[in-house]
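Listed below are the structures to be examined.
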Structure I
């Protein structure tokens, strides 16, 4: 029987730990304020922003939400980020994505000080991860590592395959698995003999952005499968990049969608806020 990796439970454990740490830091006079910027009124973005605000309240750190209109110019947004970079009361800055089409997301993310980049997207922090220096780590990949460790799944010496090479998940995921002494292969849309490679994986992390793309014939018997994807199917139900029903019986452990990787992203954002520049 396979193990279902419970992201809700593990993320709650992390939040509770951080709540205690934040309270202890506050007694020492150390506080943290997270500034969250949202441009426009995209419903999904509003939900995510509200989740982050609630997480801050639970853990015990301050949050400031800057809501800007859809037609806010790039210059106005960059000016706001510049002000927050200079504000000593603000410890972290997060710009909720996606941004409107007239705004260059890369330029905006580059404008955030690496010392306040709690999302871990700035090239300085990405580079620090790749060479093992201290810096903020991208929240979703960091969450995957915590899911594995807290579920008793060893990474060292294991054959790890990451399916997807995005800057937000795939690439940093590979770096973190390497840092844990996994043997890592990254696959993508141009990979030949894809199933042969994924079937070698002791740990398969799927972040391909296609609903139910990975079926049982992609998975080695007894593998651990981590599904980073999230979509809505024809019945408007949430599903992942993995066809859970066909794949799960062939695994030793698997994350569900929802309730797997998703809750970990906000938990690790809180980790970055409380723990600061962690390795």
Structure II
């Protein structure tokens, strides 16, 4: 693992997550025994897979001190108030902008208006995001991104992370009844790869803190279930525009006024 830490990381992150998702995909099509509810327990694996992969590889290839540093980035809170404001408000702005763009351009949105009280829906989305998104960020931004940034520019590293991050979610598009199975894959994939530029900007600008990055991810997923009638294509356009602005303003070398965070 010391020789090829990134290869091992992605092999573990994909295999553990897909071990949880693929039985759910098969079960959603009524194929026994995977349609039994006890297979739902495997869904804990995708929630933890990126962090588990990062910890396993870091522990095997480096040492326990590096593992502690990896996880402590989640509570690296001295980053400046402005980054918390951006992490909390930018996702909401992007979603409502996507809703507006969907209406203006006449795009169709896969999702329908939720019925009844939005509060339980918001709480459920928040809890699910809280227990999964930070662990995703430990892997994608805490481990993979700084390893890649040691060898490549922030722009190139972000493209690699974004593309693999998108492919990691692939089984969800075959899961009957899962909201993502209704999304057109190509626009969603483009949106995900472009969205990664925002995460890199936050990560490098806060000198490797995962807290604003995780907050951005949590708020985006939480409000994503409440702000309806948003086309995936509209979001893809917005994320691509955001990525272009970040590259033009901050440059592809670091995607930040700070130097890109490197490790490995």
Structure III
């Protein structure tokens, strides 16, 4: 399969702390790949490097548009030093470990904000609202509603985001990320705070969205049931360093992973 995201020798140093230490990672078109490890392993720092929040101290990040989204004929784009907005426009969107919705805006408005990088209207268009701008606004509303349908929140479109149950707020974040029309979706602990029923529903939702939108998915997650049942491949980090990679079965039987993260009694 065609590589979509490649990190080579990626390192991030804060003062004397090497939070990410020469990590290599490759995610291929259509895969669901998990990045796991104990708290403080450097997983979210790695996410922040590849999405432009941090500029890595060393290494390279390359994003390649897959054939399913009109690419596949070049070596991709090196993302080092790009702003998060530019990376999103290139086709990689993310959610966050701590929910970052606009609480006083409606559910639909939160998703519409996610489409900002795909709209063309400027300041003059917003002021004078010619027919082209009004047509674009109508399309944004229609598309945003379709993303709410995809995550099962269409009936709540007019509700304030702050009033949603926690699990629905997580789904809304995913809908907003989808609104950027990515080919690669990064999910930072999407099941955090969810009960078992919500987690099972989330697992099915991620599978459905991958198929519906031809997505490639990279996720950080602590729920090992979700990781083992959902992922095609898994990378494991400890103290900023990659210590293992492989299929769920391989990771579940890796002695170093069991000792570092899963616990001695884990049984895959």
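When Cα Rg over 2.2 N^0.38 Å, for residues 32-79 alone is compared over structures I, II, III, which one is greatest?
II
Suppose you compute Cα extents along the principal axes in Å for every structure in I, II, III: which one lands on 46, 46, 31?
Only structure II yields this read-out.
Bear in mind these aren't lab numbers, they're just calculated from the coordinates by the rules spelled out. Treat the numbers as computed from the prediction; the structure is a model and nothing was measured.
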